[in-house]
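The next part holds the structures, each set out as structure tokens.
Rule-based calculations on the coordinates, nothing more; no lab input. From a predicted model like this one, the values you see are computed outputs, not experimental measurements. Cβ atoms are built from the backbone, for glycine too; each structure is taken alone.
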Structure 1
Amino acid sequence: MESATLKNINKILKDAPENILERVLGYIEGILDDEKSEFKLSDEQKKSLQKIKERSYQQHTEIDTFLNEMNSKYYNYSE
């Protein structure tokens, strides 16, 4: 493939150090892997999200509180 975008990427990275090129390659591979994966929510996660959608505006929480709750529930760690 030889597009204008690819030419521009080549021009930008032409003189980049190896460690930068490795990081860029990892980033590209990550993006391509994300495109391939089909993320599926469990039934429990779907129910959780549905409950959140049904809350009134006054019942919503700050984003930090929400993320901490989700991290502790699904990832078993907190920041």
Structure 2
Amino acid sequence: MTRILSIKDTPGGRIIEGLVPAKCIVGFHKVRIKVVNSKMVESECSCGSTLCPHAVKLYLFYMTHVKRNENSVKR
């Protein structure tokens, strides 16, 4: 299960750090993404790639769970 460890608001966007499960026995990859206006503009992953499936999974998890809850609270 994907987990969000921290969400930080910065002047340049929102930085989300989390753990994304790996397909092998390794466990989790630590991923950090930067989101500006609901678009992922930057990512770092412990797998070594800059834009990898782990970053996309964290972004989708953030958009479906956290962002959706923020919108429902504002209504």
Structure 3
Amino acid sequence: MKYVSVLILALLSVVFGWLFYERYWKFRDCISQALSSCLTPDGDNLTQGGSLWAGLAGLFLLLAVISAWRAFRSR
């Protein structure tokens, strides 16, 4: 039961990492050339704000590592 938080935090990190890739990393060249926003082939308007997903992914990954360390330490 004590590993549930590790799993949830790791899953959130993966989801936000995927969002970062889909909303920013794939179109980073287009976004930087436009200096503000970029239209994808699907018609989505992407901005520099998509890079914030990386911060959330990193934060949840850090929390997952800390949670895992505490769970394994208390064994």
Taking helix-only ellipticity at 222 nm (-39500 (n - 2.57) for each DSSP H run of 4 or more, over all residues; to 500) from the coordinates of each of 1, 2, 3, which one would give -19500? 1
For distance in nm of label points 7 Å out along Cα→Cβ at positions 12 and 44, the calculated result is 2.2, so let me know which of 1, 2, 3 that is. 3
Please state which of the structures 1, 2, 3 yields 21, 36, 22, 14, 6, 0 when P(r) over Cα pairs in 10 Å bins from 0, in percent is computed from it. 3
